[in-house]
Each structure stands twice: as C-alpha cells, then as structure tokens.
1. With mean count of other Cβ atoms within 10 Å over residues 20-27 coming out at 21.0, pick the structure among I, II it was computed from.
2. Computing helix-only ellipticity at 222 nm (-39500 (n - 2.57) for each DSSP H run of 4 or more, over all residues; to 500) gives -12000 for which of I, II?
3. Going by distance in nm of label points 7 Å out along Cα→Cβ at positions 60 and 172, which of structures I, II comes out largest?
4. Assuming 34, 20, 15 is semi-axes √(5λ) of the Cα gyration tensor in Å as calculated from a single structure, say which of I, II it is.
Structure I
C-alpha cells in the first residue's frame, strides 16, 4: 500500500549510481529507511537535492511490514527552507542535529508529539535571525521532554543537574556525571523559554561549548553509540571563527 507521509530527512547515502538510501523520521511510521531511484536527468538531480539534513518533505511511499527498506514513489517539499540551506552556520547546525537524531531515534512507531516538536522547531530555526547560534542547545535540552529524560525541578534557582538521576539536586553529586552550577542555570533557562525567543539568552562562545559538552555527556549516558559525532568538528570550527 502507498501512504502519504511527512518526513524529516536525517541521513542519506549513495546506494548505487542510480539510487539513494534515505533515513527519515516520519509522522506515520517513526524512523524509516527508504530507497529512491535517481536518473541522470537534470529534473531528477534537482529533486534529489531535497534529501538534505532536516529538509521537510511530503512523500508517497510503499510501506510493507516485512520490508526493512521501503521505496519512495513521489516526493516534494512539505515546507521550503529559506535560510538553513544557504547559511553556512545554520547548515552546520542542521547537520549536527540530524546526526544526533539519526543516532538516537530507533523506533519504527509514530510519536506525534516528538515529530511535531522537531518539525516545528526546524521551521522556527529557519526563520530566526538572532540567537541562531543557541538553537542546537535549546533543541537538545527540550528534546529530552520527548525521549524520557526530562529534568525535574527546572524552576529551582540553584543546584546541580545529576545526569544519572535526571534530577536537579542542591548538593553536588559525588560522581562526575553532573552539570556544574552555571550549566544547570543555562539548562533551566533553555527549558523555560520558547525557541522563538532564544535571542534573549546571552551566551559567549566558551559558555556554549561547555554547555554543549555537558549535553553530549547527558545524551551519551542515556544512549549507546552516540559518539563520535562526526559533524561536531566542522560545527565547532565554524563557530570558533
């Protein structure tokens, strides 16, 4: 049967000279793997460029429960992205986020709330002009609401976020897997604020790097095989210029 599906592109690899393997997060079937044929015509080549990290597509695809790889019949943009593909720093953030999602999302089951969060976050990221350098931090912090590790007590003004327990504690944990006081404050800020207002959070480069490393420790603890993040080096170099 052919289904109409909304898809967020996570990763693509060349399969043969005339086909691509596409990994996507979909509204109806969770994470899916697709194959799409690509001829050498200019029209087809242009349409293949739509399979970039975090592009939002409407696709018509076969879905056979017994198949590991489904086949895309038709595809088009669900929502055009006006800045992400053309802004080098935004594109690097998109690659980073897509790689994180590619590594942590494994379920072939729909999760409407998480899909809507990711889909709408991408649209807002594409529109914002200021604060874009903090988007990935806000995204990783708030994604935790949908993957089962959402911190408690986010309205406490003081404390340390314990990665193991998922709690903000008034006393520094005895182990090493925790956010220091500054990173805990940043986490609380990011969890309280809407993504469209992230320009209100003022962080310098060092603070962003420290918080990102803390968030990656958090995700690495809860997900196997998250590291290494291949896009992280390019991403870090761009924001260090």
Structure II
C-alpha cells in the first residue's frame, strides 16, 4: 500500500505538518485535563511524526500502519521507536496503553461500518481501564467535489490532485506525481464519509464513554472546519469516566 516514492514525497514535502500540530495540541489538551499518559498506541501512524512528538514528552509509543513503505520511513526517522506493519481492524498487541490515537482521517480509510466496529473493539481491548481513545473524522458537509489542481514540491517534482465524490458517501483522492513531464506514481485514496452520530453510537456499543466531540480539540483554538475530533474513554474500574 502506497508507492515508495509517494511515501517519500509525503515525508519530505509538508504532509507531516498535520500530525506534528495535532501532537502539540494533544499534549496541551492532556495537560489542561491533568491526564497522565505513560504509554500510547498510534493507529495509522504514517511516517511516525505523532509518535515522535509523544516520545519527546517521555511517552512510550508504538506506531502501527498498513503501509510497509510508511513504516520504513518512520523507522528511518526515529530508529529508537517501535513500529509495526499492521491492520487497525485486526491488530493484536500483547500489552495495554493509556492512550490510543487514530488521526489524519485514518478511520475514513476504513470503508465498511462492520470494520469500524472491529477497530473500536480492538482499541478497547488495547486500552488500560480509564484509557483514552482520541481520533478525528472528516465532516461530511465539508468535503465537496473539487476541480483538479497542481502543487509544485520542488523545481523538478509536482503533483496533481483530483478529488471526486460518489454515491454512498464515498470519496476518492487521486494523486499523480510528475518528475518533469514523466508520471512517476499514481495513488488513489478511497475514503468513506460517516455520519458522526452513527460513529458515536458504534463507540457506545463498543463500551466507550464519550468525553468530547467537537470541530476542535481545544475549545479556544480556531476551528478545524473539515474535521470532528472525538475523545472517548474506556471506563475505569467501577465505571468512572474522565
């Protein structure tokens, strides 16, 4: 999954900005809530930027991604961190975590509701009692169909982006990478736009307590208009929540 050149472009030319910004925002959220996190699991970790940000705070992290090429870059970026190639719908972990994250609309890449339920069940199993599950999800009304556009990443490399929206709330983003006039890679990313109430219902069915669902993680930050940020908690012993 994901061409190696696409992953290199992803790593070198700006797509890593979001997980870094999210990581800093997440740490502020934890501080303001007085939440102590010693261990974290990042699902759909990509090239490992969020794992690095949490690790710098002293949090022991594990990153999982379906793409071997993404994991290769993550391991090269931070050889001391732990990464695994794995599917978020079917991973098995032999230890538990205080925090599980799944960001960068990684859950939208899971296009079957039944598999979303599998993810939620796996996350609950992977969390310590009282542990937090924090994820983002594209907002349906904020994902229109758009005309193709191009972006130059260097004097030799450019990319063309084409977004399409279909029936059944499916979208595709096609990314074509050109070196000069030569096409070097084509990636087609398929995502499903979920109704947020359906997602929250699945969370409750999986045994989570909802803490927060907003268009921003911190209430005093500018809204991230295209995204829901959801915070859920595995009940503590006795059923207490944050």
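1. Structure of origin is I.
2. It was calculated from structure I.
3. Of structures I, II, the maximum of distance in nm of label points 7 Å out along Cα→Cβ at positions 60 and 172 occurs in I.
4. Matching structure: I.
Values in this text are rule-based calculations from the coordinates and carry no lab data. Just so we're clear, the structure is a prediction, and the values are computed from it rather than from any experiment. Cβ atoms are built from the backbone, for glycine too; each structure is taken alone.
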